[in-house]
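I've put the structures underneath this note.
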Structure 1
Amino acid sequence: MDEMIRHELQLGLACFFMGMLLMAFYDVLRIFRRVIRHNMIAVSLEDILFWIICMISAFELLRVMNQGIFRYSVALMAGAGMFLYHMLLGRHAVPFFAKILNKVKKLIKKVLKKCKKILTEPIKKAIVRLYRHFRERLRERKKKLEEDGSISQREKE
């Protein structure tokens, strides 16, 4: 009898921690959504993928630990793990980490903007110098042709 109780306790704890783990995974998804905005289609696809992962995880846990037999106590323990995780960590961790990652995102954007400016400024200056150089050469060439009389009055205008 002790072995059966120990097995049920292990199964319950495994389901409880699986619920916590799945909720932590969903919180990572929620943080990702707060940092990178998504449209409804992307959110829906992510949620479908999450629930597929949940189903596979639950099925695999039940298959390994309970010969695939579903019990309501298993679902209750997984739900309790999800709820406890959310109340203790999730509702505080998601805004906290999202805020930090949004600040990091802004910093990265700022650095990339500076890098872009640093990298493109010399190229712009080189293009302007080349343009001025060729414009001056064309003016000199035109002036020389005018002096030689090679350009007619009509081409001057």
Structure 2
Amino acid sequence: MVAYRTLCEKMNYKRNQIFLVENGQEVVFTAQHAKIGKKIEVKNVYVDEVSGEELECYVIRDRKRLAQEGVVILLVEINASNCQLARKLDIIMRGTALPESTKDLTKFLHKDIARALSNQKGNVTNRVYIRRIIGDVAERSIFNTFQSRPLVLTVVIEV
């Protein structure tokens, strides 16, 4: 702030013509002069560009995580009759520090997810629960192997 004052003084403004205003500080202008007004309590409000609404904490957390760690999207086909993996999972990675080759990642995630799903018996009844199991296993495996926490989005397709 002091640098702004120095810059203004170099431009031949007098000290009483320079305002060092803080966040929430009111400046009152009239036709003849300006003066510092009252201080208003302010807080940061993050707004979604599309809807214009205030964002929930989890949205901000996920966006921060996306920016720092990237995203891993898992496309998982589950056999609807026995709740087991129907085929190898597909992985899409963006902005991660994980190895470029998804073959190794696919191999160890497939093994870990298959092990977790082996406890599930019978038909798929609770898709949300299955998706959560797969996501949790993937997040834990990625962290344990690479010490990275990308946002993991799981898409479960029943076949």
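We did not get these values from a lab; they are worked out from the coordinates using the rules stated. Bear in mind that the values here come from a model prediction, so they are computed numbers and not experimental data. Cβ atoms are built from the backbone, for glycine too; each structure is taken alone.
For which of 1, 2 does mean count of other Cβ atoms within 10 Å over residues 25-32, calculated from the coordinates, equal 16.9?
1
Figure out for me which of the structures 1, 2 the number 5.9 belongs to, where distance in nm of label points 7 Å out along Cα→Cβ at positions 9 and 113 was derived from the coordinates.
Going through each structure in turn, the value belongs to 1.
Comparing structures 1, 2 by relative contact order in percent (Cα under 8 Å, 6 or more apart), which one has the largest value?
1
If you rank structures 1, 2 by mean count of other Cβ atoms within 10 Å over residues 17-24, which sits at the top with the largest value?
Top value of mean count of other Cβ atoms within 10 Å over residues 17-24, among 1, 2, belongs to structure 1.
Which structure, out of 1, 2, was helix-only ellipticity at 222 nm (-39500 (n - 2.57) for each DSSP H run of 4 or more, over all residues; to 500) derived from, given a value of -12000?
The structure behind it is 2.
Using volume of the Cα convex hull per residue in Å³ for the comparison, can you identify which of 1, 2 gives the largest number?
The maximum falls on structure 1.
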